[in-house]
Structure P
Amino acid sequence: MRRPTPTSTLSLTVLSLLAVVPFGADADSNWPSLRGPLNTGVAPGANPPIEWSEEKNVLWKVELEGTGHASPAVWGDRVYVLSAVNTEPRTDAAPPPSSDGRPPRAQPTQLHEFVVTAYDLGSGTRVWRTVVREEVPHESLHPTASQASASPVTDGEYIWAFFGSRGLYCLDLAGKVLWEADFGTQNTRNEFGEGSTPLVHADRIVVNWDHEGDSFIVALNKRTGEEVWRRSRDEPSSWSTPIVLKDGDRDLVVVSAANRVRAYDLASGEELWQAGGLGLNVIPTPVADDQTVWVMSGWREAHGMAIRYPGARGDVTGTERVLWETGEGLSYVPSSVLVDGRIYFFQRFSGILSCYALSTGEPCYDRQRIQAFENIYASPVAAGDRIYTVSRDGEAVVFRAGDKFEILARNQLDDGFNATPAIVDDMLVLRGDRYLYAIGATR
């Protein structure tokens with residue numbers, strides 16, 4: 001790890017929440033998008049339980065249709081879920097052998113419905129269901145991926161559902177489609193699948209479109225779908241979701257990708273700064289406080305960087321703007337969670353956890369192994385002094401946020417979890433492979 005010089009080290013400060021809040025104060029008691037109201041994975045003021053099972057603290061459980069890794073969005077008394085539903089009988093025929101040595105995959109031949117569903121937060125009752133597109137997907141998938149991996153976004157007035165090559169849709173709260181935008185067809189590396197979630201801030205919705213073709217980033221008017229600006233990008237496939245940061249009078253859109261991390265002016269699309277070094281297969285979403293943004297990749301050429309962003313311009317690679325960087329213990333799929341100036345992240349997708357001070361790079365603990373806890377695709381989330389994480393095997397581990405590693409609880413449900421949880425008030429909403437769960441204290 002490259003450590004910062006004394007002149008580039010920032011003292012730990014209280015986070016300026018207004019620097020990173022994408023939705024405004026009303027969002028704090030909701031979960032508007034993939035990484036929550038602060039874009040850090042934290043639910044301010046929430047207090048869900050730390051223990052649950054199929055027999056304990058499950059407020060309700062409803063069966064889901066189709067498949068999807070999209071995380072639930074929650075606003076008020078509604079939970080929004082995206083799914084891809086195969087409308088034709090499945091076949092058990094084995095796909096032909098792969099010519100490149102990879103596991104064989106069958107090309108899709110069956111019609112899918114791409115669906116937005118609203119559930120009542122209190123009871124789990126389905127309130128409405130809207131099919132926004134019917135189509136045969138053009139690509140196969142990585143065996144662990146889904147055709148509905150981008151998460152819904154809501155601001156309490158609208159819902160935006162992004163199905164990648166199947167389009168972007170704006171719905172009202174009754175499930176009516178108000179407008180749609182088609183950006184063409186993505187061709188992802190090795191047909192791994194699509195997954196970047198849009199960013200909504202102020203009057204903009206921003207879509208990042210990195211693939212094995214002409215990559216770009218585009219901003220639309222969130223209410224009308226009218227294109228405001230578009231910028232081409234020299235990038236291969238990436239799956240990271242953009243975040244918005246405040247830099248003086250400017251709102252910055254920061255996007256992690258293989259060739260460069262880039263910051264754009266939200267109003268104009270002007271590229272303000274960039275930094276190289278992340279390498280291939282960039283999936284984790286950045287997290288930030290009011291001074292420092294953390295970006296990482298965790299597969300081949302794994303790399304992480306903490307960048308001091310206020311006032312940054314041009315190419316900051318290798319400058320004192322990069323406060324610290326490392327290639328050790330980094331996440332392949334899950335994003336970090338940022339709590340009280342510390343970032344927590346897993347190594348690749350295994351139960352090996354690290355905690356670092358965001359501003360200095362000093363480890364609180366480094367690569368702490370959680371025994372028999374693996375297959376982590378969902379990103380960790382936090383409430384109070386607790387961090388919650390779930391696995392594809394149905395296990396959840398709750399550990400304490402702080403300088404010392406401490407497991408508070410281990411829980412098991414009869415499902416597997418690829419989607420990042422949502423936290424609202426005293427509830428944890430889990431989107432599984434087969435079920436949607438609401439976890440809360442029960443009498």
Structure Q
Amino acid sequence: MRSYLSTIDWVLFLIYFAYDGVLRRVAYIVLKRRDRKKRLKALWQGLRDLKRKRFYKGPQWLHQFKSTVQNEVSVVMLPYTEKSPYLKLLSQSLEKHEVLVEKKGRFDPFWLWLNKGRVNLLHFHWPSLYYQSRKYPVLTLYRLPLFLFSICFAKCIGYKIVWTVHNLYPHESVLPVQLNRWLRRLWVRQAVSKMIVHSPSASEIVKEEFKTDKPVTVIPHGHFLEAFPNNISKEVARGMINVPKESFTILYFGVIRAYKGVEILLETFIKVKGTEDVLLIVGQPLDKKLSQHLSTISKSDSRIKVFLTYVPSEDVQIYFNACDVVVLPYKDILTSGNLLLAMSFAKPVIVPAMGCIEDTVDSSCAILYDPHSESGLEEAISMAKKKNLNAMGQNAYEKARLYDWDSIAKKTLEVYKEVLK
């Protein structure tokens with residue numbers, strides 16, 4: 001510009017350059033970029049070179065990039081909600097390793113385009129929330145095409161995708177079975193770079209179900225030792241929900257869904273209950289008929305107490321500290337956060353001997369039963385009354401401590417780095 005412009009044009013150019021070349025770039029670096037000090041220094045070096053009429057590749061330090069995690073990995077959790085202790089603990093642990101975790105991300109072309117460069121990795125947990133609507137099924141007609149287009153768009157502009165497989169398919173799907181299967185296999189083969197599962201058995205199930213050679217990494221589910229308050233005694237907890245002090249109390253805790261076997265638990269409890277037995281069913285039901293059924297039973301039998309609502313984190317301890325044993329009567333399961341939750345409260349568990357459960361617990365802290373046996377759960381509940389449940393609970397707590405979030409974050413970070421290569 002200096003060589004070919006007239007004096008007036010040169011002055012006009014300098015005015016423009018002061019805005020575009022200096023002020024706008026400084027503002028961009030300060031507001032949006034990481035490693036601001038180095039970038040501002042590089043800009044200043046360029047201005048000095050302009051003054052000296054020196055044109056070359058720049059000083060050596062400019063090309064020595066730091067190999068820090070902060071400069072390498074930025075990820076968005078899809079979806080992210082503060083109500084999920086799993087997502088919250090995982091994100092906090094990754095941030096301690098200087099991973100930039102975006103918690104307000106959306107999966108649509110507009111958001112993907114605006115955040116290209118700032119975020120380089122998409123970590124999905126429940127992708128079905130983006131392509132179907134259980135509450136308003138007609139919205140699926142809009143969400144599904146948008147989801148498919150967003151996948152193509154994300155891949156085209158350079159995003160990498162990691163999927164933590166919490167479940168093979170949506171638990172309450174509004175899509176036909178065959179369409180659901182086709183969609184998940186397409187998702188795995190064309191979109192996902194790498195999958196994470198929580199147990200070795202889940203790894204085999206995922207590979208077999210989706211017929212894929214895509215890499216699957218086993219990273220265990222973390223504990224909840226510090227996620228919830230735990231400072232009240234059993235006596236206080238039982239007094240708060242009107243449970244007799246000397247009763248043998250069984251707890252079912254979590255979202256109430258068909259696959260979690262709550263109806264089977266009710267039928268079994270009615271068969272084996274003693275005069276001082278109490279069954280607590282705590283959680284938010286997703287089925288109105290099941291909710292009504294549970295309410296009706298609780299009115300006719302005072303030993304069955306139901307709390308059909310979302311439980312705030314500060315109240316979780318009430319139900320776990322009030323019980324003697326936790327029952328998780330799954331019909332089918334790929335991974336269980338509630339299992340780790342019970343262990344974190346030092347509670348023994350009654351669980352079916354299947355998949356991820358056998359990878360996590362053993363007879364020292366759990367009573368395992370055959371899920372295919374009609375009397376399996378009934379025998380397990382009867383057996384629990386004869387066990388030293390306090391000792392089993394302490395064993396469960398010690399096992400839970402092994403699943404610490406720091407090591408989980410390190411393994412997750414290794415997956416991110418491999419994908420970004």
**Report entry** Answer label among P, Q for the case where distance in nm of label points 7 Å out along Cα→Cβ at positions 155 and 387, calculated from the coordinates, equals 3.2
**Finding:** P
Query raised in the report: For mean count of other Cβ atoms within 10 Å over residues 43-50, which of P, Q scores largest?
Result: P
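To which of P, Q does the computed value 0 (helix-only ellipticity at 222 nm (-39500 (n - 2.57) for each DSSP H run of 4 or more, over all residues; to 500)) belong? Kindly include the intermediate steps, with their values, before the conclusion.
Numbers: P: 0; Q: -13500.
Value 0 for helix-only ellipticity at 222 nm (-39500 (n - 2.57) for each DSSP H run of 4 or more, over all residues; to 500) corresponds to P out of P, Q.
From P, Q, which structure was FRET efficiency 1/(1 + (r/R0)^6) of positions 107 and 403 (r between Cβ atoms, R0 = 35 Å, to 0.05) = 0.10 calculated on? Intermediate values should be presented prior to the final figure.
Values: P: 0.10; Q: 0.75.
Only structure P yields this read-out.
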Query raised in the report: Out of P, Q, which structure matches 101, 46, 37 when Cα extents along the principal axes in Å is calculated?
Result: Q
Report task. Taking relative contact order in percent (Cα under 8 Å, 6 or more apart) as the quantity of interest, name the structure among P, Q where it is greatest. Result -> P
Report task. Given a value of 0.55 for FRET efficiency 1/(1 + (r/R0)^6) of positions 251 and 355 (r between Cβ atoms, R0 = 30 Å, to 0.05), point me to the structure among P, Q it was derived from. Result -> P
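Computed from the coordinates by the stated procedures, all read-outs in this text should not be read as laboratory data. Because the structure is predicted, anything quoted here is derived from the model rather than measured. Cβ atoms are built from the backbone, for glycine too; each structure is taken alone.
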